[in-house]
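J.: Down below are the structures I want you to see.
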Structure 1
Amino acid sequence: MDSYRSVDIRIGFFVKNHGDGDLFDGPMKILAHVFAPPTRFFHLDGEENWVADGKYLKEGMVDLESAAAHEIRHLLGLDSFEKEAIMFPTLEDGTRKVELSRDDTEGLQMLYGSNPNYNGSSTIYTPSRE
């Protein structure tokens, strides 16, 4: 249990009243919520029909990666009202939204600066073997 208290972000699935003051309300309403530092809780509604692999996503299901991408960006301080953005306030069921929009990228760069080494060729990180 000590390791849970010392992590940077605490992630878990919860239902209804789970003790943080923000109740979950069942399927297809509030999908998840986060609490910024110092708390750093990342809670997902355990009553959603979560799908971890987007290729099996259908109506009535929620893409876990899309919801996680959205909530993690909240922890970074982002928000958006552009429909294409990951940070748009709602995610329709059966929808996968994991690619950064222009608005998502500009918001991150405004808060944290741009990467001077980025050449636009890949968003996949490959560690070097030096």
Structure 2
Amino acid sequence: MYLLYIAIFSALGGMARYGTGLLIPNDAFPFATLCVNILGCFLLAVITQAFAEHTRFSQEVITAVGTGFVGSFTTFSSFSVENIHLLQVGHYGAAFTYMSVSFIGGLAAAAFGYYVAKKWGETRA
């Protein structure tokens, strides 16, 4: 059953990632990948913190959502390839900005996710 959960959530995360790519243009700067990766950092923090401590979902479902949905929604490989492309075409400032915003934004989003999860837990207690 655990593998089925992972498969279902992976399919949903992949579809959400594809849909985001259709909604957000990735022309000169990879905004879609940046958005999904930062949102994924937030979601994973909320899922691992709040759902694990304050819901009746099983650990298997929580892990499947985190690994399956968030894992297939976010993309380190696209982030890497897009940075290499920006560097190859000489857009060094855009590459540095993309890397910096991804790193700092990802950490900030994860911290905010933990904060939201903590507040959610306090209101449920």
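Taken together, the values in this text are just the output of simple stated rules run on the coordinates, not laboratory data. Note that the structure is predicted; figures quoted are calculated from it, not measured. Cβ atoms are built from the backbone, for glycine too; each structure is taken alone.
J.: Of the structures labelled 1, 2, which one yields 30, 18, 10 when semi-axes √(5λ) of the Cα gyration tensor in Å is computed from its coordinates?
T.: Going label by label, the one that fits is 2.
J.: Suppose you compute relative contact order in percent (Cα under 8 Å, 6 or more apart) for every structure in 1, 2: which one lands on 17?
T.: Clearly, the read-out refers to 1.
J.: Moving to a separate point now. Out of 1, 2, choose the structure whose coordinates give distance in nm of label points 7 Å out along Cα→Cβ at positions 18 and 50 equal to 0.8 when calculated.
T.: Only one of 1, 2 returns 0.8 for distance in nm of label points 7 Å out along Cα→Cβ at positions 18 and 50, namely 1.
J.: Taking 2.8 as the value of distance in nm of label points 7 Å out along Cα→Cβ at positions 10 and 26 derived from one of the structures shown (1, 2), identify that structure.
T.: 1
J.: Match the computed value -6000 of helix-only ellipticity at 222 nm (-39500 (n - 2.57) for each DSSP H run of 4 or more, over all residues; to 500) to one of the structures 1, 2, and report its label.
T.: Source structure for this number: 1.
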